[in-house]
Structure I
Amino acid sequence: MTIILSERSLARLDGAHPDLVRVFKRAAAISNIDFTILEVLRTLERQKALVAQGASTTMKSRHLPGKNGKSHAVDIAPLDESGKVSWAWPLYNKLAPIIKQAAKDEGVPIEWGGDWRTFKDGPHWQLPWAKYP
């Protein structure tokens, strides 16, 4: 099954590193779970606010623009049957293998916040620091 990314999701992806754009477009092409792009590029002010709220733990977020002005992270969310964003972990766990397969298909290393040992972050996907400094 193929899903169609909304105009808003595609516009948000404009702020992402080209390798992430390829991964998420591929994921849409192979996914049987509808999803949306929530956030890509962040300002320093927004990152500070998220840290203050406890929604993030770092000021070295991959969402902040890199040297090329692009984000090295993408936050996504699965959509439920009614097309609304779902925060249910079972849906993230079903979506994760699809994103990982898309990254493999595109030859792009990727990290999922849901695999982190602490501060699990289901929506968060990023390019690894070691390969994308």
Structure II
Amino acid sequence: MDLTEHTAGNYHQIRGIEPQRVFVTDQWYSASLVVGARYLDPDWPVSRLADLDREHIAALVDLGPELVVVGAGSTQQFLPHESQLAFIRHGIGVECMTLDAAARTFNVLMSENRRALAALIISSEDNRAD
């Protein structure tokens, strides 16, 4: 499914999404990744929502966003309470949503020049937090 028409800009755009891959700016990615306006980590080692631990959260916090959008799976899930608190303690908003909703939200945030990250969890397994 195409999400946005390609337009010139100085930030990453999520331009397409399929069940097991995401098209960012000009390339498909089939593993979990973190995307920011000018930041891209295509080797983010989180394959399930339950794997998002203190170390991964600290790395996201260090990037200085005002908001982190976590996208996982095709059904609504919620971050564990401890994970939510880790972001809140640093004054960073966090939202967890489906992968496609996170992609759309990220694009809107980028168009508003927000300091946001999309942490997109792509896995062939169920992304449930358990």
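Read-outs: derived from the displayed coordinates by stated rules, not from any lab. The model shown is predicted, which means the values in this text are computed figures rather than measured ones. Cβ atoms are built from the backbone, for glycine too; each structure is taken alone.
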inquiry  = If mean count of other Cβ atoms within 10 Å over residues 48-55 computes to 11.8, which of I, II did it come from?
reply    = I
key: Answer label among I, II for the case where relative contact order in percent (Cα under 8 Å, 6 or more apart), calculated from the coordinates, equals 31   = II
note = Value -11000 of helix-only ellipticity at 222 nm (-39500 (n - 2.57) for each DSSP H run of 4 or more, over all residues; to 500) was derived from the coordinates of, among I, II, structure I
key: Computed 14.0 for mean count of other Cβ atoms within 10 Å over residues 24-31 - originating structure among I, II   = II
ask   = In terms of FRET efficiency 1/(1 + (r/R0)^6) of positions 16 and 88 (r between Cβ atoms, R0 = 25 Å, to 0.05), which of structures I, II is highest?
value = I
